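The following blocks contain the structures, represented as structure tokens.
Read the figures in this text as sums done on the coordinates, not as results from a lab. These figures come from a predicted structure and were not determined experimentally. Cβ atoms are built from the backbone, for glycine too; each structure is taken alone.
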Structure P
Amino acid sequence: MNRGALRPATVLALALVAVASAVAIRVAGSGRSDLQTAIECREAGFPSTAIDFASRAARWYLPIGGVSRPARELLKDLALQADATGRPDLALRAWQELRAAVRSTRWLVTPDADLLAEADRAIAKGLAAIDRLPDGRPGLDEAGHLQFLQRETMPRTAPATAAVLLFIAWVSVTALGAWRALTPEGRLKGRAALSWGLASAVLLAGWLIALSLA
């Protein structure tokens, strides 16, 4: 009986593992391909194209492994190289791509927070150099742009992550409960339906609370 009770949960777990593995393989493979293309473009003397592909690679993020960190370091190198060769516009774009890549992959932690802080400072400096009011006077200074860049406009990381996990748990428990609460003849099992229904309701309430806090 216990073995039969575990069967739907086992199937669900294996399905989730299979989906997660497929996604990880896709992310890792695409990241390596884009990073290699970026490196080749840099060596061939096409820094703008290298920035495009490095930016794509920097967004293929995995919590463990992956190439997002090397891609982001490449964006930093491309920015410094562009600045050294008198192309501040290209340097600014590389820093902005680096910043966007880091911020788009935040979850419980901010990956590569050191590179994000460096990018914010470089972007603030670059924007301050070109910021002008309609009458030609300088606009925001470097400190003003830095404050603007570092403002928090994203949902809070922990509640947002909790909301995602609770939603997945709610869908999984509801689907599994529907499976376990019905007999082969399609009749409702009162006690099982009550237990699974209560668990589903608790998870749904938790999801809504996490959304309100995010």
Structure Q
Amino acid sequence: MELIDSIKAVLFDLDDTLMQTRNTKVKAIKTLGLRYYNYEIPDELIDKHWETPFSSFYENIFMAVDEDLDRILERREMISEEFRNQPYADAKPVLTYLLAKYKVGIITTSSRKAVDSELAHTDLPVLQLDFIQTAEDTFYHKPDPKVFDPSIEKLIAQGIKRSEILHIGDSLNDYMAATDAGLHFIGIAGNTTPETTFTRKNIQFVLTLSDLKAIL
């Protein structure tokens, strides 16, 4: 497995990379649909819009039954109390390990409010992170490489080059955005993207977050 010696900063995707988002949120979304709208949301609709920006996702999922996004998100927040997202078991030790060696940040398309609420209920070393980039920080979304611009600007100001930044994510959109931005990439296989997909496209990957310790 390729060792990356030039890395000075590691940027993590949040959903389905550090957090078990899909398992948790699909249950919450389906409950929201049934409880408030008597609406059984098909898996195909969730799959179709899964990687779209936070607000757009809920607009697309519920547009057939409610045009008021604020009301949808208010109900989503109430439902979320019942379905707490959880980090993967090895997320905390891996973040702690990497924070001792690198600048570490998180990039997510979720809103600042949603991310702060979610992370507040975990034991992840959030306060030690160098930054968390949320939906409010950029208009761009993966696979557009410009999604990384705010984080790259912060790191360049600290003397870190694009070629010294690694992105870790679970999807091909993560890979395309990172490599087009001039960053290194390592995939997490098995959460949302099969190992065979990364292998077929010759993309470096690991099977668990803990495996990163052997590389970094």
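When distance in nm of label points 7 Å out along Cα→Cβ at positions 73 and 185 is worked out for each of P, Q, structure P gives the greatest result. Work out which structure the value 1.17 belongs to, where Rg/Rh (Cα atoms, Kirkwood Rh) was derived from one of P, Q. The correct label is P. Looking across P, Q, the calculation of helix-only ellipticity at 222 nm (-39500 (n - 2.57) for each DSSP H run of 4 or more, over all residues; to 500) that yields -11500 traces back to Q.
Source structure of the calculated read-out (Rg/Rh (Cα atoms, Kirkwood Rh), for residues 105-200 alone, 0.97) within P, Q: Q. To test your reading of the models, identify which of P, Q gives 0.97 for Rg/Rh (Cα atoms, Kirkwood Rh), for residues 121-176 alone when calculated. The value was obtained from structure Q. Of the structures labelled P, Q, one was used to calculate relative contact order in percent (Cα under 8 Å, 6 or more apart), giving 27. Name it. Going through each structure in turn, the value belongs to Q.
Source structure of the calculated read-out (distance in nm of label points 7 Å out along Cα→Cβ at positions 33 and 49, 1.0) within P, Q: Q.
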